[in-house]
Structure P
Amino acid sequence: MPWADGIAPVANMVKNATVEDVKVTGNVVANNNIAGIVNKIDSGGQLTNVAFIGKLTGVGDKGQYMAGIAGEIWRGNVAKAYVEADIVANRARIGGLVAKTDNGNDSMGIGKYGSIRKSVTKGTIKTKVLFETGGFINSNLPFGKLEDNISMMRVENGEEFFGSSDLDYDGGYFTNGWLERNFVVKGVSSGKHSYKYSRDKIKEISQDEANKRIAAFNITADKYEINEPVVNRLNRLTRREDEYKTTQDYKAERDLAYRNIEKLQPFYNKEWIVNQGNKLAEDSNLAKKEVLSVTGMKDGQFVTDLSDIDKIMIHYADGTKEEMGVTLKDSKVQQVREYSVSGLGDVLT
């Protein structure tokens, strides 16, 4: 819903309530104010053992919150949260896990509310306009407590961990002073270190050390399996893993290719997708690797506002990425833009 603001899969706001043991997967596309679980954790709200795995895309330019778990915490708390996401934005205040946490300016309540503990971010963040972007958080002003957290997020055009100059505000008394045991991972996470305290209490550790700490967090939500509803089988609905098997010319060894082509051509029927998947060369990445996301580009810049593109960037599950040139084609459907993909002849919609 690229026209809509305030979008999150679970709730707009959690107040005086707990969300626990929840995993969300998929793609969220919206205008401004976007999150993977909830937009705001208000007073008394608690998120524990939650995970978002997927992609967030924000096409708006209002500079509002955008984050993998929650856009804003106000006198609430998050513990044992996990994000593995590709976050793409036009202009937003972005945090890989939470954009802003705030304990209500209560110096006696530091750590009681406005806290984030034992949480992890992985994936990528790309923003067209540089505007307060951090691989883990944008701001914890005032008195937000961050304790025992790890970021492996790769940030383009933003900060590796803490995304705003609030980190240095008043000598870090309201912000940096309340960071304890927060880490980035050498050779994995990336981003800028623009502020005085960017590496003061945010230390770099090895992948092995990160893995040990994450195991001790005992986050389980990311490992949950999302089972097919029984009602689907009762109604004889086709399971997702079986949806191409009854299509003419289906080849089992090309099943991954069909699912990848589907992400390039979401408006086409299964017969067409099978046809295109069978045409892929055996050494094509689209036939060998799982596609996580496809992002449009124009003149080397990411496009999030549905305007013309000249390339696409494909991110694969193994962490690699690939750029492909595209050419605009005449579309039979006025509301849909179609492109041919260089070297493939496939149609991108």
Structure Q
Amino acid sequence: MNLRSKISPTLRMARDLGMPASAEPVAYLTAYCRRLIDRWVHDFTPRSLRELLDTVAAKIGVMIEEVHDDRDLIEISHRYLSQGEGTFARITAELDQRTFALAIRLRRSRNGCTHVAVIDCRGSKYARRWFSMWHEIVHLMLNPQLELDFRRTTAESKDPVEAMIDKIAGELAFYPPMYDSPLLSSGRPSMADLETHRKLLSPEASREAAYATAVSRISRPALFLVAGLALKASEQRALDSRRFPAVPPTPQLRVLRTAGSENAKAAGLFVPHHYRVPPSSIIYRLFHEEIDSSSDGIYREVENLDQWIDSTGRSLPSLPIVVETTRNGTQVVFAIITTIEPQ
């Protein structure tokens, strides 16, 4: 085995793109992609995030095909097969339930493009389509030739390169110079502000991804939270290992995801992953339909973080907060939590 084969793929990719010995690979590769996009934004001045995506796709030579139903998939397959691209005979079978996207190298370039990214937008994958597009774009920015003529992006991939690509795609999908907005820079951010911001700047992105990114860039302490029914981590591990208890555990309303502003944790605004939502919270009462409906579907209450108690009886620190929450379908609720400024 030669020395190069022992190097991690992420480190090898960064070194191939000129990383100095003292740099950290993921940070270097993120900055590398950002420099390319900064240059293209300067040269082509896209006016929206969608125009930015189209500009970057054109520069790296990839055509993006979106599959919204089975008819789209069949049409795309037949269209490229008629042009002599035999690999497209595989896509109807390969784009299965656990696959988000396919990247295919063309036998003959078309309109300056050497690759096609086929993005699955069917069903629940529709919410991820914006991220899936950027994931495939980042792959080609970092490895223009691809290592294979055909590549799948799947839901359960644990590959460290895929994790790194996810991280960079998450940054570029909401390119900061075009996504940051005065709308969120003054006063207390609200759910209405987050939705207006999303519709204005990233209508193709999912609400969850857009809200989480916006909150992470707010200047004041703020926390975006997604809650839904889930088991405790230990219960889920037992279930996964088929060690079923005599009485099956009941899923509880828990924190599935959080995204905080840079100064949220320093201000004491932090809720651990999988923490159980307290019945006294407006989040719990909205999920279980224990409150009257509102005209805009948004609910707001003043609470205290010490209402949140873990299974051992320990509570989070006392901190007055404002909680604003809304449903996202029937399975989860979104909430934005902000601190109350002292008078």
Structure R
Amino acid sequence: MDRALNIFRTYFLPAFVIQSVLLAGGFGTGREIVEYFTSHGAVGGLLGLFVAFLLFALIIGLTFERSQRFSLYNYQDFFVNLIGRFSFVFEIVYVLTLVLVMSIVGSAAGTLLEETFSIPYYAGVLSLYLTVCVISFLGVEFVNRFLTLATLVVYLILSTVIIVVFTESFDAISVSLDPADVQPTWPLFSAKFALYNLAAVPGLLYSTRSIDSPKKAWLAACIAAAIIVIPGVMIHLVLLSGYPEVTSQELPVFWVLNRGGHAGLTIAYILMLVITLCATVSGLIQGLTERISAFLKQKGRGEATHLQSLSICLVAITMSMALSTVGFVTLVAEGYSILAYCILAVYVVPLLFSGAKRMFPAKSGSRIP
């Protein structure tokens, strides 16, 4: 039993935590998949998802390995180790990421509940944020269990959706998979997708404490990359049943399900999405809480209390509420693109450079961090 639990905590807990955080409103509703994959061709989307898998595996692998080597379990310690005095730059980027993602998630919840159940937009947004406050108040162990549950629910419901849609629309999906339908823009958008999603990874290092060797770090990273991308492939294939009309829909997955008359499955998918929306925000806020706990420990004050965790959550909610008025599609299309370039500059490039220096050390034999 202990061995099985150790295997889970080493290889699967980090994957489940990262996947549940990344399956945010845009991903779960299909909007991100349309924006970065499906709109670039049926086959182009599949190629893009494969490239995203490779990028996730590489960057997460380098991140996990560095975390394990230097015992870095919050994003501030990680970036002090990686870029020294410039670590404050990622601090800014992470907080902006948290606010942007919370805004997108809140906008998705408000739009979804309004269109499905006629619940006022802001009532839907507030109900989501209140749930997140409760989860954050209960602490890191509860957050980890909740994120694991969220991933299991995602795979169960997405598997059901793809079976139903494939059964009914196999011919339409097959016809859409035309090898010639590959837009030249797919590599750029695939890279953008991977880059802005990688912003969350350093903030989730609290889930990697059981990784105790570089080999385990890389294997855990490959598992995480696969678990992240597989739901994207499943959603992309589901959307192809309504291609190309689906690319103009604000909530593409729901458009496909409603078009097929699957009322029960739509309700189940809404349940899944609400859980994943809560998981996304809870995981990111826990990353910020871990950072603040490390700061408090340095000052001799101990870890952040439950009330302090709740306060962090409330401040983040206040900041994101205003941004959520911008609009769901605009936030996904514009906000994530800007974020991708920030992550490239302060995280991916320094990490790749450091990794390359370790693989090809200078002849002088100087130690490379």
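Taking helix-only ellipticity at 222 nm (-39500 (n - 2.57) for each DSSP H run of 4 or more, over all residues; to 500) from the coordinates of each of P, Q, R, which one would give -24500? This value belongs to structure R.
Quick one: Rg and Dmax of the Cα atoms in Å came out at 22.5, 70 when computed from one of P, Q, R, so which one is it?
Q
Each of P, Q, R could give Kirkwood radius over Cα pairs in Å, for residues 124-291 alone, but the derived value 18.1 comes from R.
Since every read-out is calculated from the coordinates, none of them should be taken as a lab result. Predicted model only: the values in this text are computed from it and were never measured.
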